[in-house]
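Only the coordinates and a few stated rules stand behind these numbers; no lab work does. These numbers were taken from a predicted model, which means no experiment stands behind them. Cβ atoms are built from the backbone, for glycine too; each structure is taken alone.
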Structure P
Amino acid sequence: MRAQCLEGAMSRAEPAGVWGGELFEDGKVIAKKRKAGRPTLSEVAAREEEAA
């Protein structure tokens, strides 16, 4: 069931949430949940670089 849930979320490009026991952010599986509050400038820069 978890595999089907994860596969469905990936095929729909879910923007965020927990699908198949995995965390999604920006439509991708992420390794760990980000901390509460505003992201640091280095985190923002890393995301922008990754997106480019």
Structure Q
Amino acid sequence: MNDDLVSTEWLADHLDDPELVVVDMRWRTDGSGRRRYERGHLPGAVYLDWTT
């Protein structure tokens, strides 16, 4: 497993860690990635538009 990828169990156990940064990079061809992020995402996650 790549060190940058974690299991859902590990993530759930570490969401309170102030050193953890969760990046939401969802992308859709119709450009709705940001809207989908705004409708719901993991607590504390930040959105990154990798196309800009």
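Which structure, out of P, Q, was semi-axes √(5λ) of the Cα gyration tensor in Å derived from, given a value of 22, 13, 10?
It must be structure Q, since only it matches.
One of P, Q was used to compute relative contact order in percent (Cα under 8 Å, 6 or more apart), and the result was 36. Which label is that? Intermediate results must be reported in sequence, preceding the final value.
Numbers: P: 22; Q: 36.
Answer for the origin of the read-out: Q.
With mean count of other Cβ atoms within 10 Å over residues 22-29 as the yardstick, tell me which of P, Q scores highest.
Largest calculated value belongs to P.
When helix-only ellipticity at 222 nm (-39500 (n - 2.57) for each DSSP H run of 4 or more, over all residues; to 500) is computed for each of P, Q, which one produces -13000?
Clearly, the read-out refers to P.
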